[in-house]
Structure P
Amino acid sequence: MDSRVGRTWSRSILCRTLAAGVLAVGLLSACGQGGTESLVDKSTLVVGVRPDLPGLGLRRPDGQFEGFDIDVARYVGKRLEKKVRFVPALASERIPLLTSRRADMVLATLSVTPERKTKIAYAGPYYMSYQDVLVRSDERGIKGVRDLKGRKFCAVEGADPTKRLLAIHGMTAQIVPARDYDECMAMIKARRVDAITTNDVILAGLIRREGSGFRLVNARISEQNTGIGIQQGDPDGCESLNRAITSMYQDGTAAALMRKWFGGTGLDLSIIEIPQFEGCD
């Protein structure tokens, strides 16, 4: 082979090799940009919270958010040395906020369920609660959920609590659907329904807002674990949040926040202990 041809051929191979290397680096870079960025690498965390639930997540007229979930988000953000920015997350918006990457975390009464775990990941849970029943205070004869057999329950459309209520052996009920809990409260005040059933902290928040006239049955129908929704594929972020949640219980902040937002509502706050974590994949 002519030496000049050999040198030209070698240079051609070298150029193609270098080009392939540059392309590979570019592809890796592109994959990194399209993959899940850990929340621990961000300076500000966008947090989806409920804007419509007093005591848990409520947007005030001035646009600021307040409630138990808001305070928990601020606490874990501080432990992670991150700023937090809140965005509203109604029930139907919670999962899409995470899957579309418009939020880094969701703290919005997001119960841990197998179906949801196919779409998002969870840190925590950060509190454990129960499904309960709210009735008017003048309903003196109601001591337990079976005392409401055959009566009218308001439940927000698309929610699971009605299925768990009707799964109780021998329980029957007339389910009256509503768009939201404000509509349920309007119904029970007008005596169009006899009870509202959902997560006990949601009901406690409603009682706290009303001030009087309503009480919890303390039915404890089923255990509900509420977690911090995060994007899939971020075990570092999950573990960091779990450490922050552990600290929140160990330093007494969790108990203080529960008393702050739900004290005096009839919610049982005698035992406040850290829930069993789901684990980080």
Structure Q
Amino acid sequence: MRLALIADIHGNADALRAVLADADAQGAERVIVNGDVVNRGPDSVEALSLLLARDDVAFTLGNHDDLLHLWHTRSDTLPGDWFTDPFWGATDWSAAQLDRAGLLHVPQDWPMTLTLTGPALPGVRIAHGTPAHYRESLSERTDPARVAELAGGAGVLVGSHIHRPAQATRGEVLVLNTGAVGAPANGDPRAQYLLLTATPAGWVPEFRAVPYDRSGVLRRFETSGLLTTGLSAEIFRDEIRTARSLYTPYWSWTEAHGQPRDARTWAAFQRQHLLPRA
């Protein structure tokens, strides 16, 4: 058996197509989508529709898949001032796109965790962040005691969310992170995913990085109207352009300095961190 584990597509249909074509060419029998199909990029509707059209796909819920539903319903689990903050324009836009397509509520049926078992194979636990929370990071830096707790007896623990591939052995547990299809944060702009192959010796991981033409998705930030929604859309575009994490460090930087999130502070952040301008 060969499994393709993909995640963090983030509304980038071109990257998704490249990965699906590669997974098919590699003989993957199932595709496990480990969360964050939507939001950030311009193609949330198209990306979700592509996956729903296949009969070999299973999903877990990612924080962005859930966020768009929470946003649309004005959930009180989100800070109330977010709904009037222009910084969140891209999220509002993506939620509206999915709602118009009748797809906004689809991810609400996705489980937080999938567990795969098979004869003579270690169990595989898959969750967008960890089985405890979809925003908890899983990587080679995760404490071994925490790994054992999260694995719950499984021999392989797979996460996503951090937008970079990772692999480590912690005790009896193989820790893997899929990396990101649509918005990698490891400096490699290729669309990245994890291939797991069942062998007599157990599961063998292979990290795949698939080239694709980014010009289309970058152009659609403008032609779709997403880029007109505000600063967060610009940051999401630049994350695809640079293959670096920008949104989270910028957010942390503004919090640490007590600054608003606007064009002025974004320019200051770029200068301070020597980021190339668009």
Structure R
Amino acid sequence: MRTIWKGALTFGLVNVPVKVYSATEDHDVSLHQVHAADGGRIRYKRTCEVCGEVVAYQDIDRAYDDGEQTVVLTGADLASLPSERSREIDVVEFVPSDQIDVLTFDKAYYLEPDSLSPKAYVLLRQTLEQTERTAIVRFSLRQKTRLAALRVRGNVLVLQTLLWADEVREAAFPALDEPVKISEKEMQLSASLVESFSGDFDPDAFVDEYQQELRTLIEAKLENGDAIDTAATFGDRGLKEGGEVIDLMAALQASVERTRASRAAQEETG
């Protein structure tokens, strides 16, 4: 992994030097655009609308337009901001971990101790674990002030950026304001269905089926050209048809029975 940022975690008089790494990566197949008629690569050029010249990326500045005036902000201007120059991840408070809405979680980063002794790093990690708290921190990265949650994953401190409160939309759906009567039998069947699907979450058990199918399609076209047989390539899987459930009780009962039968069959063959 490549270090993307260096700084120090600070809380009180404690200073923990750290290196920051991106904790996730994109596994999607990379595709580019081409002209459908001849397969020519489509490329975009940064063209100045004043002089008409194609502008190199290093010659581009940022600007703000209020409708009447335009203010140009150079790279030096942005780099001069105090928050951009800061190399501190400042702990604001320690909060109960269950108080953080998972909807606000954004990008995740690993923190590695960046000192001869990792004692301060390990102390902070163990403190978070024992107190069942998450540290709320502020720091600046890539010309943006971030709010983040500092938590523990295994033996590593993880920095998870958080969306600001005004970036999370309110959910206002009139249908949910209407009273709905749920019978005890429906609740029992629903709970039974949940129980039949219960298990321990194993992320390795799940795969990105679309990316797998896309790779299969690419390999088939590389081997056979455009004249590929889709049914032969992917098999006749059929499409699952959705629709409104008219009889909820019947659907719940049928789902429970089908799941039980499937589990029983797996146990017999296993």
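Sorting P, Q, R by Rg/Rh (Cα atoms, Kirkwood Rh) from high to low puts P first, with the largest value. Set P, Q, R, criterion Kirkwood radius over Cα pairs in Å, for residues 47-182 alone: the highest-scoring structure is R. If you line up P, Q, R by relative contact order in percent (Cα under 8 Å, 6 or more apart), the top spot, with the largest value, goes to P.
Values in this text are rule-based calculations from the coordinates and carry no lab data. Computed from a predicted structure; not experimentally measured.
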